[in-house]
1. So helix-only ellipticity at 222 nm (-39500 (n - 2.57) for each DSSP H run of 4 or more, over all residues; to 500), computed for just one structure, reads -7500; which one of I, II is that?
2. Comparing mean count of other Cβ atoms within 10 Å over residues 21-28 across structures I, II, which is largest?
3. Could you tell me which structure in I, II was used to calculate Kirkwood radius over Cα pairs in Å as 18.0?
4. By the measure mean count of other Cβ atoms within 10 Å over residues 69-76, tell me the structure among I, II with the highest figure.
5. Comparing structures I, II by relative contact order in percent (Cα under 8 Å, 6 or more apart), which one has the largest value?
6. Quick check for you: by distance in nm of label points 7 Å out along Cα→Cβ at positions 29 and 157, which of I, II is greatest?
7. Which structure, out of I, II, was P(r) over Cα pairs in 10 Å bins from 0, in percent, for residues 85-132 alone derived from, given a value of 28, 48, 18, 6?
8. For which of I, II does mean count of other Cβ atoms within 10 Å over residues 125-132, calculated from the coordinates, equal 15.6?
Structure I
Amino acid sequence: MRWTVTLSLLAVLLSPVARAEDPGPVWLLVDGDRRELRVMRAEDTLAVYPGIAVGRAGIGDKARRGDDVTPVGRYRIAYLKPDSRFRRFYGFNYPGRHDARRALDDGRIDQSTFDRIIAAHDRGEMPPQQTPLGGYVGIHGLGSASPEVHRRFNWTRGCVALTNEQIDELAGWVGEGTVVEVR
């Protein structure tokens, strides 16, 4: 009888109904207005990194390589570079489908470039980085850059920058495939 009760209780505890709902994967929210990066799970904030820096030209619709704009949109971390000159680098799968569509419609890229970007996304690969839209956009630390400049200015060429301490801590939250939403 005792084993029957124990086994019955175990069955209830292990049943799908008794388990808490999976809150989903961690994702990152880059908020340019607040100058912060938030680690999120569903709608819950797990960590906040204030005082970020973005591209010299701010956050917006990135038009071309070298415009110093941090692209607005939804991306994934496509690769991790733990030994970057900026301490660590988490590269986005930029340009995204929406970036390519807008650029094709505006005449900034040709059909062939558009097709290569879309095909890479369809295969789950890194899109071409040497297009007129630019590339090598991501999240990184300061490396040996000036903490004072970081506190006072948006200084990157289009990336999101955190302090070295922040980027080291963020390493515990992210991996390839982590969604990053830049607003």
Structure II
Amino acid sequence: MGNLISDFVKGKKQFDYPRGIRQGITLHRIIDTFTDGHEATKKAKEIFRPHYRLYSGAFIDVVYDHFLATDQNEFSESSLFDFSQKVYATLDHYKEWLPPGFSAMFTYMKTQNWLFNYRTRSGTEKSFGGVVRRAIYLTESNTATRLFEMHYQPLLECFHQFWKDAKPFARGQFDKITSGNNNM
């Protein structure tokens, strides 16, 4: 849960949450730093940077979510659907801990099954639109969709380079952060 709400929890507000949620927030932030510093991510961002500058990383997050959702080594269609439903059930169970911004978005995330729909190009395109809606200085996502389609294969290669390092890194960080803790 902390992993998903992390972008909506600013600064010291993380200390308002129980230990397990704080650990998820911490893990998310560690993975964000790792992702931003990875050479494959830097290369992928260059595709979006001329049009979206500082927001290029947000578009790459969506691109990586798409490739993860379509990676048959990680998820079959049914296992991704089951995973998404478990995530939504967990968030529903701890609804009182959802930050207001995330809580408002969660209704749409769940009813439109965003996590599952990253599998599709149309779901990814809608997520690009979501980046634009949440950004202050952006006005359109059509260019992001066009860039995604034009550079699909090089972006997929960047994802594969990134994921081979990110998965063991994230597992190691998770184990380090949660060692000795079984709380939420």
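We did not get these values from a lab; they are worked out from the coordinates using the rules stated. Computed from a predicted structure; not experimentally measured. Cβ atoms are built from the backbone, for glycine too; each structure is taken alone.
1. I
2. Numbers: I: 13.5; II: 19.9.
Ranking I, II on mean count of other Cβ atoms within 10 Å over residues 21-28, first place is II.
3. Details: I: 18.0; II: 17.3.
Of the options listed, only I reproduces it.
4. Details: I: 20.5; II: 13.8.
Of structures I, II, the maximum of mean count of other Cβ atoms within 10 Å over residues 69-76 occurs in I.
5. Details: I: 29; II: 33.
If we compare relative contact order in percent (Cα under 8 Å, 6 or more apart) over I, II, the biggest value is for II.
6. Values: I: 3.1; II: 3.6.
Evaluating distance in nm of label points 7 Å out along Cα→Cβ at positions 29 and 157 on every structure, the highest lands on II.
7. Numbers: I: 28, 48, 18, 6; II: 25, 51, 22, 1.
Here the read-out was taken from I.
8. On the way: I: 15.6; II: 19.0.
Corresponding structure: I.
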